[in-house]
Structure 1
Amino acid sequence: MRPGTVLVDVAVDQGGCIETCTPTTHEAPTFIIDDIVHYCVANMPGAVPYTSTLALTNATLPYALQLADKGWQTACRENKELEKGLNIANGKVLHKGVAEAWNLPLNEVLAEELLAYKLN
């Protein structure tokens, strides 16, 4: 990267996504490594809570409405984005990261099989 490049790590409070980043604060938000400016404020949306809440609501409400209107199985079957976000269903862990984080078995059930399952 060229000197003066600015890196913004928006995931720093969840472990970060850039090797050279460490959490900073609004009072001291930046630091420089190898002439690269790093901005790594933890909980960036906290600086603008009303605006960030509106943004999050606008981004997630369509998914919540699909789940409410169709039920989780139909919504996940019709929307691959929702299906990819399915972590646990019917007591089975379906997401590798969740299984690894909690040292639980990963269930590699086919999506169609799981989504066809009817709850009693």
Structure 2
Amino acid sequence: MKSKKTGLARIIAAAGYSAAGLRSAWRTEAAFRQELCLYVLLLPALFLPPFSVDVKMLLFVVNSLVLLSELVNSAIEAIVDMVSPDFHPLAKKAKDIGSAIVFIALIMALAAWIFAVISLLASP
């Protein structure tokens, strides 16, 4: 069903839908809550060490990517559960791939932080 809203009304409605999605993820997804708390803790750490602007931006992007991938994973799980509560190999495959997306994002973030700290320690 396509919305009939246009212009500013559409943007305001979309922002409301986004806020509802974030609230829902916070209420129902423990992994999202954990990753958001970690995100909030790491955000100030971007500005404390003397990282270059490029490194700060990279760390911000990979940290944000973890949250984005968790939201995508949660959406995949919700739609799979809605379609069929019964076990199906394709449902498992979809959920496993969604989980893999989050795992790769977490590995990327961890690697970026390791490289950033190593580069900081190695610089004269």
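For structures 1, 2, calculate distance in nm of label points 7 Å out along Cα→Cβ at positions 3 and 19 and state which one comes out highest.
Largest calculated value belongs to 1.
Comparing volume of the Cα convex hull per residue in Å³ across structures 1, 2, which is largest?
Comparing 1, 2 by volume of the Cα convex hull per residue in Å³, the maximum is at 1.
Consider the structures 1, 2: one of them gives 2.6 for distance in nm of label points 7 Å out along Cα→Cβ at positions 27 and 99 as calculated from the coordinates. Say which.
Structure of origin is 2.
Which of the displayed structures (1, 2) returns the greatest value of relative contact order in percent (Cα under 8 Å, 6 or more apart) on calculation?
2
Taking FRET efficiency 1/(1 + (r/R0)^6) of positions 51 and 83 (r between Cβ atoms, R0 = 30 Å, to 0.05) for each of 1, 2, which is largest?
When FRET efficiency 1/(1 + (r/R0)^6) of positions 51 and 83 (r between Cβ atoms, R0 = 30 Å, to 0.05) is computed for each of 1, 2, structure 1 gives the biggest number.
Can you tell which of 1, 2 yields -11000 when helix-only ellipticity at 222 nm (-39500 (n - 2.57) for each DSSP H run of 4 or more, over all residues; to 500) is derived from it?
The structure behind it is 1.
Please compute distance in nm of label points 7 Å out along Cα→Cβ at positions 91 and 107 for structures 1, 2 and give me the label with the greatest value.
2
Quick one: distance in nm of label points 7 Å out along Cα→Cβ at positions 59 and 75 came out at 1.8 when computed from one of 1, 2, so which one is it?
1
Quick note: the coordinates plus some simple rules give every number you see, no bench work behind them. It should be emphasised that the depicted structure is a prediction, and the values quoted were computed from it without experimental measurement. Cβ atoms are built from the backbone, for glycine too; each structure is taken alone.
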